[in-house]
1. Can you spot which of I, II the value 3.0 was calculated from, given it is distance in nm of label points 7 Å out along Cα→Cβ at positions 13 and 373?
2. Figure out for me which of the structures I, II the number 0.85 belongs to, where FRET efficiency 1/(1 + (r/R0)^6) of positions 189 and 293 (r between Cβ atoms, R0 = 30 Å, to 0.05) was derived from the coordinates.
3. Comparing mean count of other Cβ atoms within 10 Å over residues 29-36 across structures I, II, which is largest?
4. With relative contact order in percent (Cα under 8 Å, 6 or more apart) as the yardstick, tell me which of I, II scores highest.
Structure I
């Protein structure tokens with residue numbers, strides 16, 4: 001059985017959480033400990049080890065104090081850095097406020113924690129929570145250690161059903177719906193086939209943008225289907241002057257531009273100090289892509305065969321730095337400030353870093369992450385949706401061609 005610590009200053013919510021968790025067959029009610037303030041949780045964490053720590057984002061320092069997200073962030077910082085605290089194996093944050101989630105999701109991800117949206121009217125958070133508990137139980141009892149093989153060659157995730165996943169679905173005429181009882185998300189299975197190569201593919205879209213949703217879903221896909229490659233296609237903003245509209249961005253270096261520290265200078269002016277934690281594309285995929293990007297005939301044909309609205313410039317592939325963050329950007333000054341943090345930045349988007357984090361922090365066998373997105377705007381006041389379909393089309397087809405050319409199947413015919 002697994003040991004769980006719950007932290008929330010609301011008695012009704014604590015009761016609800018405890019009731020949901022206690023229904024899981026892998027949890028004994030006596031193994032659930034509750035705390036009502038940050039200092040109470042600190043004392044519990046100093047005296048015993050917990051497999052899972054679940055905390056509300058707004059918590060008081062002491063019982064009766066005003067709840068604050070600052071206290072939660074301070075507690076997480078102490079858990080990570082204080083040698084006296086026995087760090088839980090897994091940490092999950094809960095919040096009912098979307099603005100708070102957008103503000104702090106990158107911090108949770110940077111500390112390998114999850115932040116879930118809590119809604120009493122929906123049960124998505126209950127499903128995610130129970131899947132995590134089941135995973136912890138299997139991991140603790142070494143059930144996951146018996147996994148010796150991948151089940152799929154490629155796992156494909158798209159943030160949006162349209163236009164991104166629509167163009168993934170067009171890559172095959174033989175998709176099969178895979179139903180999973182523990183989640184309402186629909187997964188689809190197919191094969192990419194050419195000559196003697198047959199790649200087994202699992203794909204899905206959650207139709208939600210953002211790193212938290214992507215990280216949680218990517219973890220679910222890994223645990224349920226064990227793909228050898230975890231991939232994402234779709235649309236992104238390019239850095240004007242570095243790339244052109246329609247160009248493909250391959251994430252060679254991925255990082256979170258919201259990760260850092262807010263402080264004040266000697267004049268009382270608020271400053272944001274960036275803390276770049278890069279994830280890097282595997283060297284084999286990087287080398288293959290450097291060869292593939294020089295196939296101008298394939299890229300020209302891909303461009304020529306698209307008959308709807310498209311840019312006037314022909315298609316190119318760029319490998320480089322792409323930053324992920326919590327918001328859609330349509331502001332020149334904000335894009336410029338992000339560019340200042342990384343001289344070689346070529347693009348900005350909302351999910352790619354989560355794919356890398358989920359893959360690189362998964363249990364064995366870990367999937368290899370690859371994110372390919374196409375430039376549909378320059379994150380400025382002229383931002384529009386005119387070539388989003390073209391960008392989704394090119395990123396999907398480049399992924400398809402790349403794997404059929406360079407990646408061997410783990411499932412032979």
Structure II
């Protein structure tokens with residue numbers, strides 16, 4: 001049944017693209033796809049009619065749904081799927097004057113061959129690669145295989161297309177030699193065509209962390225930007241990726257900066273939230289992988305604290321890492337210890353590797369706790385927090401670390417607005 005549905009959705013999506021001929025911006029990478037998609041869409045929306053799915057619809061069912069403008073799956077409800085297919089068919093029969101001129105689509109892959117299928121549904125005009133890291137190793141086997149699969153998005157671009165690459169990532173940067181389309185680069189390094197200078201955390205008058213600031217450098221112009229409500233280098237790279245697409249589409253750096261500063265950032269991705277007892281939460285609970293976790297730990301380590309305030313790293317399992325799982329968990333635990341975390345709280349069986357890694361470099365075992373369930377960890381930390389503490393919450397999707405954030409946030413009544421996975425089938 002799923003294969004039949006997949007085939008029908010693919011046919012409808014291809015027919016829709018053939019009818020409306022939107023320009024397609026395709027985004028892939030091991031980290032930051034959804035945030036980048038939303039930032040790119042926001043920037044392009046200043047000058048164009050843009051379509052993008054509000055969720056991470058990026059697989060063999062989700063990508064066609066995003067093309068069809070159907071942003072909720074039918075899950076197991078046959079009547080809902082009939083309604084979705086009916087609306088899509090109607091759009092083919094009648095001209096929809098509101099259909100987007102540009103589609104910003106997310107291409108997610110976790111098995112070899114996934115990208116080939118997604119490209120058979122929709123071939124982008126612009127391809128953007130955020131970064132490549134050791135994700136989905138359980139299915140991919142190696143980081144080389146991950147890089148090869150994601151590279152297909154940009155190596156398949158036509159000569160009239162555009163590739164947008166993160167020059168700071170060695171795997172992504174190396175793709176330039178195999179791309180026939182023009183290339184524009186972004187990153188923090190000096191050789192990036194669209195880059196950031198002076199990246200630093202920003203604080204309010206009460207010395208509470210409020211965001212990250214930098215100067216956007218592009219084509220000789222320099223524009224200051226402050227991204228409110230997020231922290232660290234990853235949101236800056238998201239902003240730079242969006243700026244690279246925007247500049248290439250004729251949008252001015254000043255307009256881009258104004259858009260990015262006004263953005264409401266994606267929940268669960270290094271979002272800053274008020275915690276109980278006047279604490280600060282760095283909510284990175286959407287998912288986890290070695291590269292993303294290392295970045296998040298660097299963010300927590302970089303937060304300025306007053307005397308007596310503590311850093312808590314609350315970490316769930318990193319999933320789908322295959323044979324490398326134990327080693328990668330230990331490396332992350334050792335990094336957490338070396339970055340001077342005050343306390344480590346772990347959730348899930350694999351997360352015990354964090355503790356082994358931390359203790360291997362001398363971290364005090366009396367400052368490490370382990371729990372089987374997220375809600376248990378949340379209640380434990382809540383009881384021990386003190387004013388001014390900063391807490392990082394991060395784990396893979398299956399661990400549901402957003403439950404920890406909900407326990408610790410000052411306004412749990414706003415969970416549906418501020419946290420990830422607050423919709424069916426998750427709740």
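1. Details: I: 3.0; II: 3.7.
This figure was derived from I.
2. Values: I: 0.55; II: 0.85.
Going through each structure in turn, the value belongs to II.
3. On the way: I: 16.2; II: 25.8.
When mean count of other Cβ atoms within 10 Å over residues 29-36 is calculated for I, II, structure II comes out on top.
4. Numbers: I: 17; II: 13.
Result for relative contact order in percent (Cα under 8 Å, 6 or more apart) over I, II: largest is I.
Bear in mind these aren't lab numbers, they're just calculated from the coordinates by the rules spelled out. This structure is a prediction, so every number in the text was calculated from the model and none was measured. Cβ atoms are built from the backbone, for glycine too; each structure is taken alone.
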